[in-house]
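Input: structures, listed below.
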Structure P
Amino acid sequence: MSGPSPKRAEAFWKHWARFAAPGNLSAEALESAYDEGARLLRRYDEALGLEVQDGASGNPGLLITAFGNPDHRASIGDLMAAKPDIPGLEVVAFRPAHKEDFEFEIEGYAFDTTQMWFGMLGDDDDPAFLGLDMYFRKEQLAPDDVLITAAGLAAQTLMGEVAFMEKVGLLRLGDRNADPTEFVPLVMLKKFAHD
């Protein structure tokens, strides 16, 4: 049975410590260690994801994400608490806020946050509830499952994953026949980011 356990967390960190040995830490080394590292992370918690990226200091690093799912927030917290000191390896838990427009690709479909919009949904019974209807140009021909993945990734990236988990109670696709420019530009989600 797969699930978070201290032994699985230890196996994950030991794997990365081997590749972060002095003189061995490079983007290429991390990329070559990625497949096994991602497998070990999924063994720890199958809902988590891993990305190799540039760290804040310019050194290569890792991003561990729950893809905005608050049910797995504690799992990342426990994993990070088990992290030993690995000199030179920067590890970021949860996708940080990126407060500018950006472009990305999912399953061969290109997305640009300047071409994405949102409408806010509320709940009269819960004033803290925030729901988002996401809109794309009609020319965006990606299937709905790819669009919802893109919408989630873009919202998490602009807000920061923790703010997304804390504030967004519903994310769905808006009417594909609506004029998306009648809604709020997606980059405005940055106002919901943690400082």
Structure Q
Amino acid sequence: MHKAVIILTKAEDKEEARKKVFDFMSSQVGKVCDWFVIGGRWSGIFTAEKLDRTKLRKVNEEFERKYGWYVDKNNSEEDRFKQYCEIFYKYFPDFKGTPPAWRNVYLFIGYPDDVAPLKEVMGLVKRWLQSIEDTIKEYQKDLRDDNLKYLHDFIKRRIAELQAQVFCDDTNVFNLERGDYSIPDDPEGWYAVIVDMHV
């Protein structure tokens, strides 16, 4: 299963942030995940966050209508990327960079925009952090379900990990400097890095 996590770190620039997160994630292979890439299936999410949502919705709806969101023997991922670009640039003619969908999900260090200054993606980070509370509530609901009694010890451990704010496969946002789920009050000098980990 693939799981996304946004890792926050203080750095001089995007490349230092990418390296710090890459080194950290490398230390988690065999513990929290089997393998990881920067970006991966979530590559482009920071760019999508900054684009006009109405236009982006139109791009995605038109793509769905014309091509569909699947790959088959007649339509490779490369074909889909070209088709997506054709529609995307119609709505965003001045856009510079790689469109946020149908990217190569196996680029080890991701695309340039898979690292962003925290202040530019703060809204997304806050939404992802809030979803941790929702996950804890779901686990607590599962503890009240007698049909899941055989999982209760496992569920209690999961809740304890999240409440202790340790890095685990349920983590959505992780502050690398503090080793918890906090967001710095002053985002200056902080970066967000999107990671796709296989758990």
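Bear in mind these aren't lab numbers, they're just calculated from the coordinates by the rules spelled out. On a predicted model such as this, the values are computed, not experimentally measured, just so you know. Cβ atoms are built from the backbone, for glycine too; each structure is taken alone.
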field: Value 2.8, calculated as distance in nm of label points 7 Å out along Cα→Cβ at positions 20 and 44, assigned to which of P, Q
entry: Q
query: P, Q: which one has helix-only ellipticity at 222 nm (-39500 (n - 2.57) for each DSSP H run of 4 or more, over all residues; to 500), as calculated, at -14000?
result: Q
- prompt: FRET efficiency 1/(1 + (r/R0)^6) of positions 28 and 156 (r between Cβ atoms, R0 = 25 Å, to 0.05) was computed and gave 0.65; which structure, P, Q, did it come from?
  reply: Q
query: Out of P, Q, which one gives 20 for relative contact order in percent (Cα under 8 Å, 6 or more apart) as computed from the coordinates?
result: P
- prompt: Out of P, Q, which structure matches 2.5 when distance in nm of label points 7 Å out along Cα→Cβ at positions 76 and 180 is calculated?
  reply: P
- line: Computing Rg and Dmax of the Cα atoms in Å, for residues 100-163 alone for each of P, Q, the value 17.4, 48 comes from structure Q
